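Take a look at these structures.
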Structure P
């Protein structure tokens, strides 16, 4: 039987078109043998059995066709949590952790007890569950239009034993009723233009399109959220939204048009505009 180092070498050769070929191969092999990636480097001479070798080859073939690693393993790490993901949910990106950081930084300014937060379009629950784990005194409401996505988020909440969160089937704020109010509303909505050529990539084609694209300019969802959120925020409540790298000025204008103040754009790890923050005054 082939050794671990031989399996990885062959897999990397098959994944030549991937910028993360070695990482992909290591993650998938570690998943199949149920070990940490460090094991692969510590024991390169180990020979997995035929069943493992066959399953690894099957996953590499699927990865070669463009299927994301997170869907192949059924999980993705985000913040401090390992989350279940399926083809019904967007795969959480590292840049979205900026929303969690920015939200946590606002908590000392909020005097209400408990602090109320809503995560609109929660998907796998990445943002909501990260906040729930870091802020046990917060009460979090997570919404999504996809019932299937909400089921995945509920499983993740149960896995991590997070009880300070409820899940609501809703198109952004549509299921909320007066006088419901939140101290913070946060969202990573779809913001890719419907004709964006990146949507033709094999990996994005695997993810739910409704969680990625939002109209001709990519701003349909953000437009709706900025309009709705002001009705369900407390005075001095905050709105935080992730957006595309080239949408910073446009999103700031939407915040301004809907009466938000102290508007600020924050950059991601690559230095691109990524989230907009504003306060309801």
Structure Q
């Protein structure tokens, strides 16, 4: 598996944020080898053919589609003709974005990142996509030819794009669309991302956050439309699937990594949530059934 680090000097930009236009002539390759990156990516696809393997899913690439790839997610591109890919993609690191907007939870307010319940692709109207592509081109121009006030213009355009996308995503998937001023749910989401390997009980998080179970459940349910238990279990199942698909580790080794006391406890949990044993799931994926 290939690990890719953010390059802030690529395509004429020296910034921890970039916009790549596939018609600009900037060297960019769609890797068919599975890779993970230390940054976030949003692809705004005008035209494409082929598919993207993202985590445990296959996303067929269609016109007027937006694809979301979070940091450290496994992905590989399988295009029929890369030269016919039209669109742009936005790339940035999470800490940069949180600092850029002076909000330590900003990346966790965006429903399409670190998402395990809903699709990681969004179909939009041609008009919406074209309007967004124009805004991205404005950002790119400010990045390449910066002026004294460029950072303010970039911040306003980027904020609009990301929040509008959040609204579209929430509407398409019937999730609460308003970004709450209460940070409880976002703090929880951030802590889960950081601690899911070792902390899988609600009490672990209420203790870290110093709040009651009732308060946490209410905030998570209101913001993400799932219970706290469902949220944790969904995130844990995701990690289990990634270990089964992208490593050759035994069930016992995976159980140890994810803090299960015994391998059969992991197997029972996995089958309860997916209907398959871990071995069955791994074999089905390898055989192209999953």
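If FRET efficiency 1/(1 + (r/R0)^6) of positions 143 and 215 (r between Cβ atoms, R0 = 35 Å, to 0.05) comes out at 0.95 when worked out from the coordinates, which of P, Q was used? Comparing all candidates, it corresponds to P.
If FRET efficiency 1/(1 + (r/R0)^6) of positions 79 and 271 (r between Cβ atoms, R0 = 35 Å, to 0.05) comes out at 0.45 when worked out from the coordinates, which of P, Q was used? Derived from Q, not from the others.
Have a look at P, Q and say which one yields -11000 for helix-only ellipticity at 222 nm (-39500 (n - 2.57) for each DSSP H run of 4 or more, over all residues; to 500), as calculated. Attributed to the structure labelled P. Could you figure out which one of P, Q the value 4.1 for distance in nm of label points 7 Å out along Cα→Cβ at positions 7 and 247 was computed from? Only one of P, Q returns 4.1 for distance in nm of label points 7 Å out along Cα→Cβ at positions 7 and 247, namely P. For which of P, Q does mean projected area of the Cα convex hull in nm², for residues 95-238 alone, calculated from the coordinates, equal 8.7? Derived from P, not from the others. Of the structures labelled P, Q, which one yields 1.00 when FRET efficiency 1/(1 + (r/R0)^6) of positions 15 and 135 (r between Cβ atoms, R0 = 41 Å, to 0.05) is computed from its coordinates? Going through each structure in turn, the value belongs to Q.
Where a number appears in this text, it was derived from the coordinates with a stated rule and is not lab data. Just so it is clear, the model here is predicted, and its values are computed rather than measured. Cβ atoms are built from the backbone, for glycine too; each structure is taken alone.
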